[in-house]
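S.K.: Next come the structures, one after another.
Read-outs throughout are calculated quantities, based only on the coordinates presented, and are distinct from any laboratory measurement. Since the structure is predicted, the reported quantities are computational estimates derived from the model, not experimental observations. Cβ atoms are built from the backbone, for glycine too; each structure is taken alone.
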Structure I
Amino acid sequence: MAFSLPDLPYAFDALEPHIDEQTMRIHHGKHHAAYVSKVNDAVKGTEHENKSIEDLLRGIDQVPDDIRTTVRNNGGGHANHSLFWQIMSPDGGGEPSGALGDEIDRVFGSFSDFRDQFKSAATGQFGSGWAWLGLDENGKLHAHSTPNQDSPLMQGHTPILGVDVWEHAYYLKYQNKRPDYVDAWWNVVNWREVEKRFEQARG
């Protein structure tokens, strides 16, 4: 198969109490697994079968019409979730440091201002989607949202932090209180991983 479901880097209950065990089991083992299966089925036997997920999504316009929507939705879901699991940790929380912390202060004014803008992107996304921190096509750090499973890679951007605001990511614990989920999620953000991705993206 072209793609596989990555293992979580921690136990299913490791992000308690902020993200509950049952949500993690369903989210990873059902939702993410389904994205992997469907994108594999879509690209099987095509020239896209041996591409990385990043290259596949960056070149989404070159994917044939008959499978493009499936690849967009499910390939995007695979890429988004593969990042999501990595940028969370039971030892997360706090604030970024080093070059990323400095750049957040420079671009957004302060970490607090960044959090407010990011939360607005997350809570303001109508329906299902994601909020992101990443580098745009000009290498500038910015916060934004995308609908459904659209990946920033499709826009030529490089995501380094993302929060899933589909209801399946939080509804068992938080019901319709998306802002409460986003507030709690900050406690599990793995800033060391985000800082590493920032450095890699800057080259």
Structure II
Amino acid sequence: MTRVCVFCGSSTGNRPEYRDAAVRLAQELTRRNIGLVYGGGCVGLMGVIADAVQAAGGHVIGVIPHALVAREVGHKTLPDLRIVNSMHERKAMMAELSDAFIAMPGGFGTFEEFCEVVTWTQLGLHRKRCGLLNVLGFYDPLLALFDRAVADEFLKASNRDMVVADDDPAALLDRLATPIEEPEPKWIMPEDT
């Protein structure tokens, strides 16, 4: 892996462990000489992780739409801030630049971005690992939902296994570095009669 995309909140949340996890992930990325791709913001966990990677001497690519730059939330000290026209272009560019994806705690945007790249992996549009940095069990309810989708036969177990989770940044990066299995076809076909 040369670059990992991190989706995370535009808020830091109400627990110091979220900020601490962003710093630990930044340090681990830099230690492994893995660049950061992220949403280009200067606020929330986005700003924390970008600042921490830069402080540790790592490379950061921010990708942000014009509309958010106009609201003055674009990171002003990034040497590589790419400004695009829309959120759709932002996600496509972030995916193109990245070898794997991590979602840290966040809100609707984080959830949506992560689920979209997992879907792209499931459909075979790319062969990139997707992981959740499960700080303080933040993603336990989402992981339980994924398991319920398997139990109720909306999701195949092998496709559920495409999403890895850990509360430790180093362990999560180790898991993301393992080759991904070929996904099973999404559609459950009736047996031949």
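S.K.: Where is relative contact order in percent (Cα under 8 Å, 6 or more apart) largest, in which of I, II?
M.R.: Going through I, II one by one, relative contact order in percent (Cα under 8 Å, 6 or more apart) is largest in I.
S.K.: Looking at distance in nm of label points 7 Å out along Cα→Cβ at positions 59 and 155, point out which structure of I, II has the largest value.
M.R.: When distance in nm of label points 7 Å out along Cα→Cβ at positions 59 and 155 is calculated for I, II, structure II comes out on top.
S.K.: One of I, II was used to compute Cα Rg over 2.2 N^0.38 Å, for residues 83-122 alone, and the answer was 1.25. Which one was it?
M.R.: For Cα Rg over 2.2 N^0.38 Å, for residues 83-122 alone, the value 1.25 is produced by structure I.
S.K.: Have a look at I, II and say which one yields -0.26, -0.49, -0.59, -1.33 for log10 I(q)/I(0) by the Debye sum over Cα atoms at q = 0.08, 0.11, 0.12, 0.18 Å⁻¹, as calculated.
M.R.: Matching structure: I.
S.K.: Can you rank I, II by distance in nm of label points 7 Å out along Cα→Cβ at positions 75 and 91 and just name the one with the largest value?
M.R.: Numbers: I: 3.6; II: 2.1.
Answer by largest value of distance in nm of label points 7 Å out along Cα→Cβ at positions 75 and 91: I.
S.K.: 17.2 is what came out when mean count of other Cβ atoms within 10 Å over residues 19-26 was calculated for one structure; which of I, II is it?
M.R.: I
S.K.: Let me ask something additional. For which of I, II does mean count of other Cβ atoms within 10 Å over residues 99-106, calculated from the coordinates, equal 25.0? Walk me through the intermediate numbers first.
M.R.: Working: I: 15.4; II: 25.0.
Only one of I, II returns 25.0 for mean count of other Cβ atoms within 10 Å over residues 99-106, namely II.
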